[in-house]
Structure P
């Protein structure tokens, strides 16, 4: 394995934005050999972050295979700039799918404007890939559907809808001004505010994941764990059924849970399920790009 270079970055939404006090952070990994490289942006899921469990390993895996990878922290995921765990629950309570889509656009637009050239990285004219796990996969699909510069999307265990709440629960959520999520074994009781509910209800068209797959101008790889209790196989089938590009693929990996048997902190080699997912995804990418001019 060649030695990887890792850089950290912070990218603000900027003055004039209604999110000017928010920033996306991330880690850039690549082999510093001076060659142009395809780009892969890696998006975490709900209640995880760029340093959680498997995400640094995913970045390293694809960087070793020739990509420049950017593993990001969404701006409202609860991890403060310079920290590596969720502690800002006020920000987390305001996390919305639309804010995450806008975060991915921010990254891709910055790359368009030459942000990686600052590090001496050349991605001009190369392929661009979005890879997301869980909600990060759904967000990646929506983002790619709104652009023409993404060449492939990889959605691991991605929900087919963000509206996963019964009507009665949403009614109580609005009445109380907050919703207590099911108790988390790591974080305990987490409460979220009304912004996520408003986002789901007010942006139904934009956040329609199944319709976004239909609108993609690139192939998509839909994958699912066979023991996933969070996102059902039927959701993967529904997404794949709408994929129009003939190079799109669907895959089911042996997995005991939603996270492929991986925990946090990550122990190298702890999950054969994750390695299987990585290898199958890499094979799909090699096949897709061998057929793209």
Structure Q
């Protein structure tokens, strides 16, 4: 018995060492367990014809005088013929997003999640944006010149998709329980290590915004600025959770279910879910999809 116990301990220690050696960057949370037994998986419709979508991660803040101009460029892009394929997550971070006493007391920061992304991607100012986290010029992932953003979006949209994704949301207004179901189809075989991230965003939040562009609104501040696509929270951490570890055959499908009780400060009909799958090694987002909480 003692020998068996010693062997078991050695196996445990070796396994532990293996885990420590193989992890050069650990991002929390380490485990997030949610009971989803009351979220039965619905029947999904057939996938539509595959197209590549682009996630625009816009870094902004209500104290940023240039940010209304950046947001206006994004709105113009969304009005293009391909606009439905452009999904925006507006991330309020840095000291330019800090609430202040007085008119700028609105807090649009998503706990620490925005700051974690801001730090991880080494954002140096707002407005800045990423487009599927790709190095579209071969060097940079973050672009700080809004007038170049349309070209970056179109470059990302032109790529051939390797995944298709769908979301179905089931929301109970009485309890504010939200069950989110994400289905992914592999259009090609995959050997990549992938993660999935799922966020809640909210539209139509009104507050004060600094501004230096009179063609966008009043200066030096807009008193009734409408904030769109505001990142509110996540389901599985800022950097998501493991999705696949390679060896996935073409036409395979994976369905994940998540649950959250919506914050009572958020307007449910203005909320939406954004889910994306990305390559752990390159950080590039392979596909992204969004769906309103209440259709």
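What follows is calculated from the coordinates using simple rules that are stated; it is not laboratory data. No experiment lies behind these values; they were computed from the predicted model shown. Cβ atoms are built from the backbone, for glycine too; each structure is taken alone.
Observations
- Origin of the value 6, 29, 38, 22, 4, 0, where P(r) over Cα pairs in 10 Å bins from 0, in percent was derived from one of P, Q: P
- In this comparison of P, Q, the computed figure 15.8 for mean count of other Cβ atoms within 10 Å over residues 143-150 is attributed to Q.
- Value -5500, calculated as helix-only ellipticity at 222 nm (-39500 (n - 2.57) for each DSSP H run of 4 or more, over all residues; to 500), assigned to which of P, Q: Q
- Read-out relative contact order in percent (Cα under 8 Å, 6 or more apart), computed value 22, structure in P, Q: Q
- Source structure of the calculated read-out (Rg/Rh (Cα atoms, Kirkwood Rh), for residues 127-270 alone, 1.03) within P, Q: Q.
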